[in-house]
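Colleague: Several structures are given next for inspection.
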Structure P
Amino acid sequence: MFSSEIDRFCQQTYEANFGDKPYGDIREIDAAEIPDHDILVGGFPCQPFSISGISKRRSLDRPTGFEDETSGTLFFEICRILKTKRPKAFMLENVKNLMSNSKGETFKIILKSLDELNYSVFYRVLDGQAFVPQHRERLIIVGFDRERYGNVSEFEFNIHGVQPKPVMKDILFNNDDVDAKYTLSDTLWGWMIRYADKHKKAGHGFGYGIAPLDGVSRTLSARYYKDGTEILIAQDGKNPRRMTPRECARLQGFPDTFKIVVSNMQAYKQFGNSVVVPLIENVAELVISKLNELDKSIT
């Protein structure tokens with residue numbers, strides 16, 4: 001029905017795959033002009049909300065609704081659309097650390113804001129490795145419109161992973177078929193070894209990660225384009241290599257039919273920022289199933 005994305009390279013990828021160019025900065029879009037829709041799906045940066053300002057308003061006995069508490073964040077834009085368009089449900093995704101940001105105060109504000117908007121809210125931290133060979137924990141927040149359905153007392157994140165459980169070798173090309181440009185130079189590989197050794201001696205766990213072929217990788221990040229340090233692929237008789245952009249896409253659960261139309265650097269950023277597609281698809285099916293149940297209950 002509608003999409004919004006501020007990054008022009010992400011817009012290119014979206015348009016190439018879905019035939020529709022997303023609108024730009026959501027902050028500049030009048031919520032009333034957004035088409036009516038049943039489900040709002042989105043993510044937002046884990047921005048620090050103005051906790052000190054909220055505390056000050058509370059000390060002065062001033063009200064602190066979501067418009068005060070979330071102002072200036074992209075989460076506010078989600079609230080703004082929910083308030084104006086009142087979709088039946090929403091599904092939001094964020095990093096696990098959102099729950100502990102500012103000692104838990106940020107997450108309290110988010111839950112309070114969604115409650116004030118009259119949605120029944122459920123959340124769970126889910127790990128993408130049920131669907132792809134990557135340890136990737138993400139917070140999923142789901143809500144249902146109380147104005148339409150009354151209080152919704154339960155929603156189960158009863159996801160069903162794939163069997164057999166995928167492992168790294170399932171998504172990798174044969175090393176001999178991968179361009180030599182993905183192999184780490186002697187200089188970069190030497191730096192990684194020294195860096196890891198320094199932190200090991202200091203008692204830290206920081207360093208490169210060689211992905212186990214029969215296991216799961218670390219979490220892919222948007223900085224993967226810099227050196228690939230968190231997920232390296234071992235090679236016989238050669239330095240390790242980075243994954244290719246297509247392998248990163250597979251690691252996030254994208255089909256090979258998904259078009260990569262941007263530079264490697266931009267592709268690495270996009271896949272590092274992405275959700276695990278089959279995990280989100282699974283939760284979305286649960287949301288739709290719940291909506292069908294709720295719609296039947298009010299007809």
Structure Q
Amino acid sequence: MKIIRANDMGMCFGVRDALKMVDDVADPTKVTIHGELVHNPRVIYQLGVAGFSQSSEEKRDNTPETPQVLITAHGISDRERVRLESSGKELIDTTCPLVRRAHDAAMQLAAEGRHVLLIGKPGHVEVQGIVEDLQSHDVVPSKEAVREYTSKMLGIVCQTTMPSSLLDEIRERISLLNGDADIRFIDTVCHPTKRRQQAILDLIQNVDAVVVVGGKNSNNTRRLAALCEQHGVPALHVECAGELNPNWFDGHEVIGLTAGTSTLDSTITAVETRLASMVVGKTDSNEVSQTPDLSLNSHMPFV
């Protein structure tokens with residue numbers, strides 16, 4: 001079995017910057033992280049070990065008890081920002097600048113009097129942070145969800161981790177059903193996402209199967225796995241090396257390796273090391289099942 005890494009994979013600059021800001025916090029016990037900093041189980045675990053309080057993403061409307069609140073890389077609405085500051089909280093803002101760009105683009109379209117169509121996953125924290133500031137909007141997850149809209153002034157933006165191919169399909173459907181509308185589109189898919197998605201499309205031309213490393217609730221990681229499956233290449237989505245099972249690789253000679261934008265370098269290394277040991281026959285299924293979860297069992301700096 002041969003292992004080939006994607007040319008572009010793993011943690012993006014927005015996540016690295018957010019983790020660096022977390023490392024610089026003087027007293028974690030005074031800080032509540034407003035949701036999940038990133039969708040990565042190892043990071044969430046280490047934040048708890050370090051002493052941070054963490055709000056559930058489903059309960060971000062609660063007011064944290066700590067004097068400081070850390071805004072995650074996924075961002076929040078301006079409305080939520082005002083609510084927290086009005087309650088006396090000091091904000092530590094790790095919002096990815098490309099997420100902020102998507103928010104600003106949506107607000108710009110709204111200011112032009114357009115009904116904003118946000119192409120993305122309903123309920124995702126990034127999406128919520130954008131639409132909470134919009135009075136007239138629809139979240140569009142698929143081309144099947146597109147309809148003829150009452151407004152004849154439409155604006156389109158997208159969640160930063162959407163696949164460009166899906167974005168194109170949905171835009172085409174919007175134009176088809178709203179032929180007499182004035183439609184303005186601002187491309188807000190982030191460049192790291194585009195590069196990683198293109199890298200996986202290049203990779204699957206040369207492999208039999210792909211291991212995708214990242215959080216199970218990470219939208220961009222799931223998209224990478226979905227791209228493989230859509231092109232007929234089996235994908236194994238794992239969060240850590242301990243989830244690898246040699247039996248899954250039976251019949252596959254060339255394995256591709258990629259990772260989502262919130263996946264730590266150390267987790268990718270652990271997975272690649274385990275794969276390499278399987279190549280030379282040093283790891284069997286029993287050994288894998290007994291190996292500790294390498295994405296959680298040690299505390300160390302995030303970057």
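Values in this text are rule-based calculations from the coordinates and carry no lab data. Since the model is a prediction, treat every value here as computed from it, not as a measurement. Cβ atoms are built from the backbone, for glycine too; each structure is taken alone.
Colleague: Mean count of other Cβ atoms within 10 Å over residues 173-180 computed as 14.1: which structure among P, Q?
Modeller: Derived from Q, not from the others.
Colleague: Which of P, Q yields 19.1 for mean count of other Cβ atoms within 10 Å over residues 77-84, as computed?
Modeller: On the way: P: 19.1; Q: 14.8.
Label of the source structure: P.
Colleague: To which of P, Q does the computed value 0.05 (FRET efficiency 1/(1 + (r/R0)^6) of positions 21 and 213 (r between Cβ atoms, R0 = 25 Å, to 0.05)) belong?
Modeller: Considering all the candidates, the number was obtained from P.
Colleague: With distance in nm of label points 7 Å out along Cα→Cβ at positions 45 and 141 derived from the coordinates and found to be 1.7, which of P, Q does the value describe?
Modeller: For distance in nm of label points 7 Å out along Cα→Cβ at positions 45 and 141, the value 1.7 is produced by structure P.
Colleague: Here FRET efficiency 1/(1 + (r/R0)^6) of positions 85 and 101 (r between Cβ atoms, R0 = 25 Å, to 0.05) was calculated and came to 0.70; which of the structures P, Q was it taken from?
Modeller: It was calculated from structure Q.
Colleague: Upon calculation of Cα Rg over 2.2 N^0.38 Å from the atomic coordinates, which of the structures P, Q produces 1.07? The partial results should precede the final answer.
Modeller: Numbers: P: 1.12; Q: 1.07.
For Cα Rg over 2.2 N^0.38 Å, the value 1.07 is produced by structure Q.
Colleague: Taking relative contact order in percent (Cα under 8 Å, 6 or more apart) as the quantity of interest, name the structure among P, Q where it is greatest. Mind showing how you got there, number by number?
Modeller: Numbers: P: 16; Q: 22.
Once relative contact order in percent (Cα under 8 Å, 6 or more apart) is worked out for each structure, Q has the highest.
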